[in-house]
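Enquirer: Once you scroll down, you'll see the structures, which are given as structure tokens.
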Structure 1
Amino acid sequence: MRLRFAVSPIWETVAGLRLLARAHAPHPHAEWLGWATGKLAALPDDRSVLSALVARADIPEFLIPTPGNRMVGFDAELEALTWTTTPERVTGALGAQAGLLAAPDAVPRLQERLRAVHDAVIRPVWAQVEGVLQGDLERRGQRLLDAGPPAVLGELHPDVTFESLRLVVSGRAITPGERDLVLLPSAFVWPGTHLRDSPLRLGLHYPARGFGSVWQRSCRATGDGLDRLLGGTRAALLRALERPVSVSELAGALGVTAGAVSQHLGVLRAAGLAVSRREGREVVSLRTALGVALLRGEV
């Protein structure tokens, strides 16, 4: 197994769409979601085809191929669809909704829709997103040199382990063998991961360290008052506590140290905005009713 790193703009586009389709999206993305929802609503093009494809549990491989190089531009990934897939594969992936696309022009129409979405909600924030993704790659690349693949894989995510040449992701065990394992940090896959298992290579998307800071710096739509009241980091923590979350997950999402997270959580608990409890070997935290009310502007 050879361990590599890569960034995929087309994956970020697809993952962003999947996030927008959720009824209850994670709060670290709340500001981007509010901004992106308005941007998509203004698009004249019908996005039902994309929505049908990205909503599948098994996203079609032709839509999100694992990059062969570390950094591939969106235009290159989009153009690759021309020669990596066929109209029949696209309509076949749509299943009962195949009538949404006429087979002869299925691929170019899919490309048009992907570009429209990317230009509307990803390209405007791509500089910030790319900075976080590349920063994650640099840190993990150095870790790979210092400690080797097992250390890197063991620190990616609580659901990922690597033992006895087997990769285990969310309970699923895989033997990479001679295949490349490509690690792809993402700003839109949280709190879990996404594994792509193909004959040539494995692609593992994981939450990039510090991705939550992207939305603090870019598409801020709401929450400035909360940031002024609590401070940027504490406000971001409060937004992230939609479900029970561990200190290590919060530290990774916001790009701060575990010690800093613990300190800020202590302040939130003292104010009655959060509670913490032990689950197994970890301590997890969650917003209180008062914390929810504060986020909603009800207090």
Structure 2
Amino acid sequence: MLRVNRLSRDIIKSTFLRVHRVALSGGLVVLPNHYYTPIADVRELERTKDKWAKRSPMTGIDADIARQASRLQEIVKPFEPEYRGNSTYQEGAARGFGPGFGYVEAQALHGVLRWLKPKRVIEVGSGVSTHCATKALAMNASEGHPGKHTCIEPYPSDYLKSSPEIELVASKVEELDPATFDQLGDGDFLFIDTSHVVRPVGDVAHLYLEIIPRIKPGCVIHIHDIYFPYSFQRDLLDALFQGAETTVLQALLTNNDRLEILFCLSMLHYDAQDVLKEVFPEYVPIPDVNGLNVPNTTGHFPSSIYLRVRG
């Protein structure tokens, strides 16, 4: 009987695999609803929301809100007259450079780049953020602080291909030699906006295992779509795709003194909205329930985190 059961399981697995491969050729992923499948059953999530939809205590991570708020005010606020109205962001969005980077995040990016004045910027994942970074770097250059801007983008837009200010590396980041990032040093800037998905031979695994640990002290790292102090995305119950990058980052930061949080906009959104309103006067916080979206509401949820590598 045991041999029959094993044979039956093997037949079922091989059948599922054939169906899966056929579906892939049509652009679909068909997998069984099983605990080995890395996609959560949203029906089960809805039933058990009271058990998992809660903050993480961020154990082992130095994420003091008062210090984050102070750093945001010191680093970004002095440049508020420059990013007021967000004309660069609005121009980039109107030109179709990408919808994934938020209004407030763009203002924060401008402030950080103007404060840091990096000699080298490497951007992994591009879009309207690229346009905003280019403008901030141009202002730095006009003040005698030029910066080299490199974009790693496997699917470059015409804008990236034609921009004279940008060095384009048309490749997947996971296919690059990690030594590509050794040029970044003290005062330089690494911008990360990934697929957010953990999969074999993917961008997230490569960045967190092979790239970030080798970045030299003094470099500032930006990561987008981080949901601290929650470990899940705000649209988890309504989204087709489920990311896990926030969880991976939390694991990396736990008991890790080499990476310090300068500020995390999502944490400030939840715990220091008055400070965000002071630094970003146009900021209108969007409501949530235990870290999840509220239907039919509008506003801002900034989700960039800025880290600095310690020596």
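A short reminder: the numbers here are calculations on the coordinates, not readings from a lab. Owing to the predicted nature of the structure, the values given are computational and were not obtained by experimental measurement. Cβ atoms are built from the backbone, for glycine too; each structure is taken alone.
Enquirer: For distance in nm of label points 7 Å out along Cα→Cβ at positions 191 and 207, which structure out of 1, 2 has the highest calculated value?
Expert: When distance in nm of label points 7 Å out along Cα→Cβ at positions 191 and 207 is computed for each of 1, 2, structure 2 gives the biggest number.
Enquirer: Can I ask one more? Please state which of the structures 1, 2 yields 1.6 when distance in nm of label points 7 Å out along Cα→Cβ at positions 143 and 255 is computed from it.
Expert: Values: 1: 1.6; 2: 4.2.
Computed on structure 1.
Enquirer: Shifting gears a bit: Starting from the value 0.65: which structure in 1, 2 was FRET efficiency 1/(1 + (r/R0)^6) of positions 15 and 263 (r between Cβ atoms, R0 = 35 Å, to 0.05) calculated from?
Expert: Numbers: 1: 0.65; 2: 0.10.
Corresponding structure: 1.
Enquirer: Quick one: mean count of other Cβ atoms within 10 Å over residues 127-134 came out at 18.6 when computed from one of 1, 2, so which one is it? Kindly include the intermediate steps, with their values, before the conclusion.
Expert: Details: 1: 18.6; 2: 25.0.
This figure was derived from 1.
Enquirer: Say we calculate FRET efficiency 1/(1 + (r/R0)^6) of positions 63 and 231 (r between Cβ atoms, R0 = 25 Å, to 0.05) for every structure; which of 1, 2 gives the highest result? Don't skip to the end; give the middle numbers.
Expert: On the way: 1: 0.05; 2: 1.00.
Looking at the calculated values, the largest one is 2.
Enquirer: While we're here: The value -14000 for helix-only ellipticity at 222 nm (-39500 (n - 2.57) for each DSSP H run of 4 or more, over all residues; to 500) was derived from one model only; which of 1, 2 is it?
Expert: Working: 1: -14000; 2: -10500.
Label of the source structure: 1.
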